[in-house]
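Next up, some structures in structure tokens.
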Structure I
Amino acid sequence: MATANPAPPKSPLPPPDHALVAQTIKTYLPSGLVFRELIPLAGDASNRRYYRAMAAGGPPHSVIVMQLAEPEAFKQSEEAVSGAVYQISELPFINIMVHLAKANVSVPALHHYDRSAGLLYLEDFGDVTLAEAVSRADAPSLEARYKQAINVLVQMQFNATTPADLGCLAFHRSFDAPLLMWEFDHFLEYGIEARNGRPLPEEDKTGIRREFERIADLLAEQPRVFVHRDYHSRNLMVDGLRLGVIDFQDALMGPGTYDLASLLRDAYIQLDEALIDDLVDYYLNQLAERRFVWANRAAFRRLFDLTSIQRNLKAAGRFVYIDRVKGNPKFLEDIPRVLGYVKRNVEKYPELDTLRKYLTPYVRELQ
């Protein structure tokens with residue numbers, strides 16, 4: 001089991017060479033820019049590192065320097081469940097970025113990619129994430145921000161899904177049943193076994209997986225759209241009137257409920273349940289305006305809640321994994337929130353009673 005001997009966390013990347021950054025800005029960015037300083041930024045759960053390169057003589061007055069730890073490829077989950085994977089000659093980040101830009105989604109412009117140094121020079125969307133913007137917003141402003149995020153999501157789902165672009169990596173990977181089950185199993189391994197410090201009894205594990213398979217099969221059979229995969233409040237940047245989308249390199253095809261669940265059942269911002277109800281309806285209204293009508297809204301809501309269960313359990317397991325394997329404990333504090341969502345949803349549907357009874361002895365937040 002991976003939980004018995006986790007890999008040691010990787011050593012931090014050394015900062016980019018300042019002279020190299022200065023020369024790159026002089027050569028590849030608008031003329032007249034002079035590099036001043038490189039400021040480290042808080043990163044995400046990946047091995048990438050981010051810096052803000054400040055410059056004089058702009059605009060732009062700053063660019064984001066994304067430092068790659070290693071060649072980016074398929075996530076471990078895809079490698080675990082896929083056979084031959086689609087090969088591309090460019091970074092997944094750049095491949096998906098170009099596709100989303102064509103779909104009129106606000107993604108950062110790429111100024112330059114220094115392949116040998118593993119550095120991308122990107123448009124700077126600023127420091128204000130959606131999470132930060134709504135943390136100090138009143139109720140009407142918060143609702144308006146989330147409706148804007150839903151507008152961007154609907155635009156992405158329509159414009160980035162059709163016509164299909166086989167040159168885009170996202171169209172060669174999908175949330176099929178094996179991948180959904182890989183994520184469920186990730187929760188069992190880390191969210192239960194590693195967290196509790198002991199393996200699950202085989203009979204209970206088999207029973208839990210049987211219930212998970214029912215959810216995975218249902219979600220996998222839904223019509224597939226372009227899915228960002230991490231469409232949440234820390235990956236949406238409030239830059240004036242626009243909402244910038246980042247961290248999209250793991251995009252694939254999957255159920256339309258997935259990104260909506262990521263946004264509204266966020267690990268970092270807990271929304272009022274009445275607001276979630278209103279925002280789900282708002283999403284469906286936006287689909288209807290584009291002539292895609294869910295006649296049975298209760299059926300959609302059930303799919304949304306089941307997707308939320310899958311997404312939130314995966315997140316809980318991932319947060320333990322990031323602590324135990326990557327040596328980063330900062331996401332552990334978010335586990336009770338995402339498992340609280342799971343508790344609410346499994347109690348909502350009688351069909352999930354068996355799953356709840358299996359999980360409750362091992363997940364204290366569900367008790």
Structure II
Amino acid sequence: MDVLVLAGGTGSRLWPRSRRTKPKQFLPLLSKRTMLQETVERVHPLVENDRIFVVTGDDYASLVESQLSAVPRANIIREPSGRGTAPAIGLAAVHMRRSNPDGVMAVLSADHLILKAEAFRNALQAAEEIAREGYLVTLGIKPSFANTGYGYIKCGDVIGESHGLKVHRVGRFAEKPDQLTAERYVARGNYFWNAGIFIWRTDIFLEAIERYLPRLSSQLNQIRAAFGKTRYPMTLSRVWDEVENITVDYGIMERAPNVAVIPVDIGWSDVGDWHTLTTLLSDDESANVVIGPHVEVDTQSSLIYSDSGRIIATIGLNGFLVVDTGDALLIAPRDRAQDVKKIVDQLREEGRNDVL
């Protein structure tokens with residue numbers, strides 16, 4: 001099996017700690033290792049470093065190289081700009097197929113938390129077995145609550161079993177629901193979170209691009225024709241400017257008939273915002289999570305984060321986020337954590353690149 005790690009996101013909901021120059025996947029948010037390093041470490045029992053590939057933006061390639069020094073530099077694939085997951089995975093696939101034409105590739109995100117690593121590796125092995133039969137496989141995460149921030153996957157008929165896990169046809173992919181719909185999905189028991197984890201044969205995936213995204217397929221063929229030639233950087237830049245921004249879910253997975261899902265319980269989280277991070281770092285809903293110097297009176301259920309060296313003093317806070325990075329200070333109720341992206345959008349509109 002080959003592993004492709006997607007490491008091009010911006011992590012805007014974790015602003016001001018996650019910045020454009022160093023997004024969350026390059027930060028040690030949950031341990032002494034960065035999330036990118038944790039992602040690679042998690043698959044090491046299954047995959048050697050020379051079978052690990054990373055696709056990332058030009059701006060982040062040096063960060064990837066420094067944090068994953070054991071991964072060959074030739075395996076770090078640069079995309080000139082973000083064009084969605086379908087082009088990013090497609091670009092990586094044409095690179096990866098050169099060294100392993102009949103291989104299976106697992107597509108993982110660099111900024112996800114998975115607490116049950118052994119169960120995750122077992123799921124990857126199960127998915128690899130099913131993928132070799134020609135299926136495009138995704139993992140469905142058992143929902144722990146009615147989350148409206150994730151898409152969902154409805155399980156269809158059982159088509160097999162592997163490594164002790166049932167394999168289903170995908171009934172349908174559902175967009176992020178409202179609260180009532182999310183509660184209905186969870187109550188039914190056959191809907192699972194869409195974590196964006198994919199496993200498929202590289203050749204089958206490229207055939208799917210050719211069928212459902214023919215323009216992208218043609219563009220990838222132009223890029224592939226330039227491999228190993230001095231014109232490669234210029235060709236990549238020229239072609240990439242014309243590539244459509246599209247997700248692999250919308251472009252392929254929702255349209256292909258050979259899509260399978262394996263429901264799993266692997267302790268997954270996308271660590272998408274400060275509220276989620278606070279929950280992950282605290283065993284007690286009423287306890288504070290404190291990183292950095294803090295003095296408090298009657299403060300509960302709050303995240304207090306400071307890497308500026310300044311003492312944060314709080315009085316009477318309940319369920320708040322206070323994040324101080326020296327050049328920016330975020331204060332918000334925990335239940336408004338998703339709205340941090342609105343702050344980032346406003347700062348971008350105002351041209352405040354100094355704090356982005």
Structure III
Amino acid sequence: MNELQIGAVLSECRHKQKVTQEELAEYLGVSKAAVSKWETGASYPDITLLPRLATFFHLSLEELLAYRPQLTREEIRTEYRRLSAAFSSQPLEQVLEQCRQLAKEYYSCFPLLFQLGSLYVNHTHLASGPEQVKEMLQQAMKLFVRVKNQSREIGLIKQARNMEAYCLLNLGHTKQARCLLEPLELSTPSAESLLASAYHMEGNQVKAQEILQAGIFQDVVGLINLLASYLSYSQTADELEETWKRIQLFIDGFQLKSLHPGLILPLYPAAAVQHLKLGQREQALDRLEEFTQLATSDIYPLKLHGDQFFTLLDHWLESTLELGNGLPRDEAVIRKSIAQSLTAHPAFASLAQEPRFAGMIARLKASQERSS
């Protein structure tokens with residue numbers, strides 16, 4: 001945590017207002033030496049003097065103490081990107097300590113706390129073992145609970161609640177997660193359509209389109225995530241085939257391989273796992289081949305962006321999302337995890353002797369090395 005900068009503030013204000021140390025000392029009833037020590041940082045004013053000092057220089061107490069409980073959106077992005085990059089280049093415990101200290105320093109900056117919790121969740125794969133994974137999830141959950149209980153932003157509260165449930169599930173507390181999420185909210189007219197109508201009626205067609213594009217994009221992301229979960233519940237070959245066919249239609253319809261490849265990459269290994277469970281070895285290799293082709297293609301750097309349909313999305317991403325067009329993890333971490341999604345997944349151990357599978361691993365590792 002940064003030290004209080006009250007000395008620098010006093011010195012700056014005193015010189016700006018052309019007040020001598022003797023005049024300030026006389027007003028406060030202290031010695032000139034005391035004022036001098038405050039300004040050099042050798043000591044701090046007595047707490048009972050702070051309101052009088054603030055009044056003298058026409059400052060708020062926060063201005064006097066140079067204390068900012070909140071970070072701006074751009075500052076949050078900067079800190080997130082710095083820490084995200086640190087996870088790929090520094091020892092894990094060292095980066096986690098940086099996260100803990102930042103959380104302590106800005107414990108009432110709820111958007112920051114949410115992003116710090118997300119950092120924990122998105123980097124559990126770097127943990128040394130199950131105990132450290134558990135510890136990271138518990139730390140993340142504490143941050144999400146604080147955001148949920150203390151924030152006044154409805155959208156942020158909902159996000160924090162969902163992430164709390166995610167942590168509970170991964171910690172094995174299924175009943176608590178279920179109670180947190182139930183009952184599901186009934187669908188209502190989307191806020192995007194209502195807001196777009198308002199802009200349209202005011203004659204602002206561009207803003208109306210931007211709002212609708214943002215809503216469509218968010219629903220596309222949400223639907224893909226739902227389909228990814230649904231894959232794991234396919235009980236028969238026919239169910240799996242039908243689910244995958246619809247996923248493919250959706251991927252092609254919204255051109256997701258170019259629009260948001262990072263979103264759909266996990267779908268292929270997930271489908272391959274289900275194929276193997278159903279004894280469909282060749283189909284599993286087909287899905288992993290599609291995964292490898294996409295992962296080694298020209299999709300980097302990975303970031304959120306618009307396209308020929310989502311022509312106004314870039315502005316919305318930059319002006320609305322806490323991380324702008326950035327992804328939750330640093331690209332170096334993402335590339336490493338892409339290769340590990342095949343090499344470290346126990347479901348694919350049975351494919352280790354397959355020449356096709358070995359070739360995929362080699363291509364993924366070569367792609368990762370070229371990016372280093």
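Laboratory data are not the source of any read-out in this text; all were calculated from the coordinates shown. Source: prediction; values computed, not measured. Cβ atoms are built from the backbone, for glycine too; each structure is taken alone.
A few points about this structure:
- Of the structures I, II, III, the one that 65, 52, 43 was derived from, the read-out being Cα extents along the principal axes in Å: I
- Origin of the value 60, where percent of Cα pairs over 24 Å apart, for residues 147-322 alone was derived from one of I, II, III: II
- helix-only ellipticity at 222 nm (-39500 (n - 2.57) for each DSSP H run of 4 or more, over all residues; to 500) from the coordinates reads -13500; which among I, II, III: I
- Of the structures I, II, III, the one that 6.7 was derived from, the read-out being distance in nm of label points 7 Å out along Cα→Cβ at positions 27 and 203: I
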